[in-house]
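Since every read-out is calculated from the coordinates, none of them should be taken as a lab result. Predicted, not measured: the structure shown is a model, and the values here were computed from it.
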Structure P
Amino acid sequence: MPQIALHTVLKAGREGEYDAVHEVIPQDVATALRAHGVHDWRIWRSGRDVFHLVDVDDYARMREGLRGLPANLAWQETVAPFFERADDYSGDDAGLPFLWSLVGQLDSKQSETGK
């Protein structure tokens with residue numbers, strides 16, 4: 001399953017509020033994410049840096065489907081004030097570029113040696 005990694009940056013002093021709104025996100029948002037192919041969305045935060053790992057069937061299609069959805073629009077209004085740069089869903093965001101995987105390297109070595 002495709003995974004997309006994302007990085008966002010919070011405004012200074014908004015870390016606690018951001019954590020609080022993610023204790024439980026609105027059910028209509030969770031349902032919409034699942035309906036648009038998201039199998040899981042995990043978030044880690046280090047200071048103001050927020051890292052997301054999204055397991056999704058098709059990231060571009062998910063974003064297109066959520067772009068004008070009322071539940072997502074309301075959620076974006078909730079979280080946008082926390083970010084240095086809010087996501088307006090207007091771009092062709094493809095997430096962070098993938099660089100390396102231990103499993104990929106080991107599988108490649110095994111294929112080369114036939115083991």
Structure Q
Amino acid sequence: MAKIEVFENNYPDREYWISHVNEEFTSVCPKTGLPDFGTITIDYIPGKLCLELKSLKYYFLDFRNKGVFYETLINEILDDLVAACRPRYMIVTGEFTTRGGMHSVIKAEHEAEEGDEG
């Protein structure tokens with residue numbers, strides 16, 4: 001898995017939102033082996049660190065050939081991103097394209113304990 005890089009937040013005492021959207025996310029259905037397509041949105045309030053976008057792009061590319069269910073995928077992304085930047089708050093949303101008449105939206109969130117922000 002690609003390493004998620006971070007950089008120092010210039011405004012760690014200010015509560016503000018950052019939103020990153022990957023509209024070209026792909027992974028593989030573990031049942032059929034067919035590709036899954038979707039949009040992954042990361043909304044977060046940073047602590048002391050922010051996510052670096054180039055490394056985030058390469059992190060997402062590692063899922064291209066990985067067989068994983070949507071629910072596992074979104075929770076895994078959240079866990080990896082929280083471990084990398086220790087945000088005050090983060091929500092990861094996966095909105096996947098319609099397949100077989102079903103459209104799925106999966107959301108997972110993290111809220112830091114008092115004093116636990118990176």
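Remarks
- Computed -6500 for helix-only ellipticity at 222 nm (-39500 (n - 2.57) for each DSSP H run of 4 or more, over all residues; to 500) - originating structure among P, Q: Q
- Entry that produces 29 once relative contact order in percent (Cα under 8 Å, 6 or more apart) is calculated, selected from P, Q: Q
- Structure responsible for 14, 46, 28, 10, 1, with P(r) over Cα pairs in 10 Å bins from 0, in percent calculated and labels P, Q on offer: Q
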